Structure I
Amino acid sequence: MQLHIRHETTYRYEHPVKYSIQSLRLTPRRDAGQRALSWRITAPGRCIEQQDAHGNVTHLLTYEESHREVSIVVQGVVDTATGGSSLVPDEGTLAPLAYLALTPLTRANAHLRDFAARHLAGTAPLRERLVGLGSALHGAIRYVRGVTDVSDDASTVLERGEGVCQDHAHAFIACCRSARIPARYVSGYFFTGDPGEIASHAWAEAWLGADTGWLSIDLTHNSLAGERHCRLAIGRDYRDAAPVRGLRSGGGGEAMHVAVVVAASAQQQQ
């Protein structure tokens, strides 16, 4: 499948900003399961391409002129025809054991550890138990926008029972790590099949072993990830894989607007 993607992030500030620096993870990963046929980043200031410890393509954007608005636009076409499998081979950038490390967003309290133990117990193959865990979390955390923010951890979300895609991913990762199964966060895009703007997306991957690789699970849609998914970045949690993170000097209050369109053709994107 060829996904035509346009993602615009606009920041507007109450007062002029003297200086801003943004770390962008807005370029599709160079994985075996997908290939960017075209991709362009349009943004003010100076942009330097780098690669982080997780193998993500990043850009460091610095804007040193006084400004009250910044607009970052990425646009291109990604071929996911070879990405129909939910299994992702190990890229070898970091050892899978690196994704056992606890983070503030994947904190596991007693309730979450008990939830994980119940749904990962048994003698069924690990893949089946992980899929079962994903289905259980899909049922336990109802998709509701606006009830969480990027600082809410997995345990808080599971207790609340409501959240969005990043919350689903954090809860799954926390459950896996509590059972000593390496797991990681994935940011990217998902083709819904419907026209119009959508949100960027997030899902999770769990390690099945060197012979199999990573099992990619979309908790929000209660399915395995496949050719309708485009991978931007991976990390231990949202903070490692956030599409845009940055700092600024000045500006006062801030308003952010994000517009994402994912289509199967250029005509649908318009």
Structure II
Amino acid sequence: MTQDAAQPLTHHLIELRTRLMWVFGAMIIGTCLCFFFVEPLYGFLVTPLADAMHDGDSQRLIYTGLTEAFFTYMKVAFFAGIFITFPILLLQVWMFLAPGLYENEKRAFLPFMVATPILFFLGGAVVYYVVLPMAWPFFLSFQTNASETALPIQLEARVSEYLDLIMTLIFAFGLCFQLPVLLTLMGKAGLVSADWLASKRKYALIITFILAAFLTPPDVISQILLAVPIMALYELSIFLIRHASKPNKNGPSQDLSETPE
């Protein structure tokens, strides 16, 4: 009896290991492919800073260690490899969970699996096309020349620090944009309700601005540019939970903890 019960668990662990190997393999292949295009990728990531600079600025990024530029290129390739293979990770998660779900549960969860990469890429796009073009001019405005101060203040940014900041912001925004997926799933599981979320809106607003202060550069514009979309996604989550709960009014909802025979 114990052996019969242990066999399915062993099978699931083997399947999980196989799917994780597929994910890691896809990320490694994606990283290797991106390394061949690392210079265009690097150029794409530094374009917002280059566009914000004026003719009198330094117009360059520096590195202070012999291996810093090489490892920065490696990090760019790894970052891009993870970014483009993120849908493969979600696909493997879906293929692992789908056999244990009922058909109605599959129909319920599939839209969330589709929405997750879309929202993640949308969060990255907001950073690149909205936040950075407004944040970088603010920071570059602190530069001075010899006529303004005794010694000029010029930006000499390290390439590794700049790209680490860019990649951190993109991933942070991408994860924050998963809020509707997380809250709607919690609503379907009965952990939260639309009315409860609506009643906690003022606390959510405070937490959102605190989170934005940690994740964005220390200027008010960047914080608002992150906080406003998060609050919009919060309101979207309330709408989605209310919409998802309507079919359950005519009858009891199915226990998601059950598994098909």
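Please treat every number below as a calculation from the coordinates, not as lab data. Values in this document were obtained by computation on a predicted structure and should not be read as measured data. Cβ atoms are built from the backbone, for glycine too; each structure is taken alone.
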- Comparing FRET efficiency 1/(1 + (r/R0)^6) of positions 153 and 233 (r between Cβ atoms, R0 = 30 Å, to 0.05) across I, II, which is largest? I
- A value of 0.05 was derived for FRET efficiency 1/(1 + (r/R0)^6) of positions 41 and 113 (r between Cβ atoms, R0 = 25 Å, to 0.05); which structure in I, II was it taken from? I
- Message: Suppose helix-only ellipticity at 222 nm (-39500 (n - 2.57) for each DSSP H run of 4 or more, over all residues; to 500) works out to -24500; of I, II, which structure was it derived from?
- Response: II
- Upon calculation of relative contact order in percent (Cα under 8 Å, 6 or more apart) from the atomic coordinates, which of the structures I, II produces 30? I
- Task: Give the label, chosen from I, II, of the structure having the highest value of percent of Cα pairs over 29 Å apart.
- Result: II
